[in-house]
Every structure is written in structure tokens, then in C-alpha cells.
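Just so it is clear, none of the values below were taken in a lab; they were calculated from the coordinates. Keep in mind that this is a model prediction, so the values were computed, not measured. Cβ atoms are built from the backbone, for glycine too; each structure is taken alone.
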Structure 1
Amino acid sequence: MYMGNHIGLLGAVCEKTNINGIVRWDCLKTEWYHPPAYPTYLFHNPLRTAETVIFDQPIERDIYDTVSGDTVSSQFLAREVRGPYTLQIDADQTFVLVLTPPGGHCRIEDTKLFVDDTVVDYRIAPQRD
């Protein structure tokens, strides 16, 4: 605990963004025994102003936010994204983004949202849309 070894672990899970103070956390990097999952990243804006974060997505993906929205359709922030993606983050706002295959088949089972048989969200509300 008194050595700096834990800093290496921190460096493995976070990556700088174009905005100082906002980092992209890889939520799966240290989960060695997790069930199958799509790339999942946490973004939090601790600043007092809204910011625009840009991150590159080299493979075409749909972007799903597990934190905001009240329907599955409103939680997909973007579809078929490839290349730079612009994310508007208000002050003290958090996003947990899951990068799913483009046009994946969505289904809800109990409180879980699946995209192509992989759980994307464990706490989805029953849909009415």
C-alpha cells in the first residue's frame, strides 16, 4: 500500500481524453472472470462546466449508455459509429457506455437487456415503447 505499485493498475484502466480532468475508464480491464461483454467505458466530468469529449472508435459500433434514458431506444446515443465520436458531458455528469455491434438484435429478459445474446444492461426497466 505504501509503494507505488497500484499506480500501474490505475494506468492500465484509464486513458486521457482531449479534456484535462476527464478520463476514459475501461470497466472490463481488471475483470478477468466476467461473463462475455462488449467494450464498456466510464466517463465522468468532475468539472464545473459542460465539456465535449472526443474518443476514437476504430470499429463500427452502436453506443449504448447504461446510466441515462428511460427506454432502450433513448439509451442508444448513436448508431453505426466509426471514427471520432463527440460526447457532450454536462458538469458532474457520468456516462457508462457500452459499444455494441451495429444493428444488434435487442431483447429484454427480466431486468436484463441483451444485444445479440450478450448482456448489455442488468437494470433495464420493462419497456412501454
Structure 2
Amino acid sequence: MSKVLVHIIAGSKSDEKIVFKATKVLEELKISYEVSYASAHREPDKVKQIVESSPAKVFICIAGLAAALPGVVASLTKKPVIGVPVNAALGGLDALLSIAQMPKGVPVATVGIDNGSNAAHLAARILSICKSD
């Protein structure tokens, strides 16, 4: 594939089903992507290294429970970040609220619980706006 446009970061290998939903859409749309796995809590230095070295234009962050990953990534970049809450506990509502309730100045777009497909579609729309500039 050509230059990476979307970087998917998942907090755990257990999120692979949701990663697949996103990569399937990105492949259908012929959008280049990369996938990394890193926990915001257990591997903050790895998350920082991934974000700072990625040439991607958009990040999709997949995380459950406390779901800190999208917010941490948004704190490290000015690029758009899309959070995908994972149904790991409480029906995924804990993760959804964690991602949606970001502090002022650290925006994260949020899609539905386990909805990696919509995250990929949103990334494509963001990229299409960038192309028209």
C-alpha cells in the first residue's frame, strides 16, 4: 500500500474483531492503513512513540473499560482522532462515556460501541475533506 493515511491503534489484541471491522471498510475504500496494539495505561511510552512517528492523517483508537487510549492519543497530536468504545464491561457504556467526555481542547470523535466500520467511514470522510483543500 502507499503512504499510511489511517493508523488504527487498539488497546489490546482482544480488540481484533473491531479492528477487522475498520480494516475491512478501509480496504474496500482503498485507503492505506496501519494497525498497532498498545495500552495507554500499561505502555504509555509505546503509545507516544507510535503517535509521534506515524505519518497517518487520522487515528482510529479502539479501547474498552476506562478507554483512555483515544484521549491519550488526542493529547499527543493535532490530527483527528476517532474513538471506538469496546463492549468489555457494562455493555460498553463505560467506554463510550469515557471517550465522549473529553476535556476542552482535547477533542475525540466518538462512534457507537464496537462500531469499527463507522470509524473507518468517518476517517474516509475526514480524508475527503483534506483532499478537497
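Odds and ends about this structure:
- Rg/Rh (Cα atoms, Kirkwood Rh) from the coordinates reads 0.99; which among 1, 2: 1
- Origin of the derived value 18.1 (mean count of other Cβ atoms within 10 Å over residues 40-47; candidates 1, 2): 1
- Source structure (of 1, 2) for volume of the Cα convex hull per residue in Å³, for residues 48-119 alone, computed value 73: 2
- Identity of the structure behind 3.0 (criterion: distance in nm of label points 7 Å out along Cα→Cβ at positions 80 and 112, calculated), options 1, 2: 1
- Comparison of 1, 2 by distance in nm of label points 7 Å out along Cα→Cβ at positions 72 and 104 - largest value held by: 2
- The greatest value of relative contact order in percent (Cα under 8 Å, 6 or more apart) among structures 1, 2 is that of 2.
- Origin of the derived value -13000 (helix-only ellipticity at 222 nm (-39500 (n - 2.57) for each DSSP H run of 4 or more, over all residues; to 500); candidates 1, 2): 2
- Here the criterion is mean count of other Cβ atoms within 10 Å over residues 32-39, and among 1, 2 the highest value is seen for 2.
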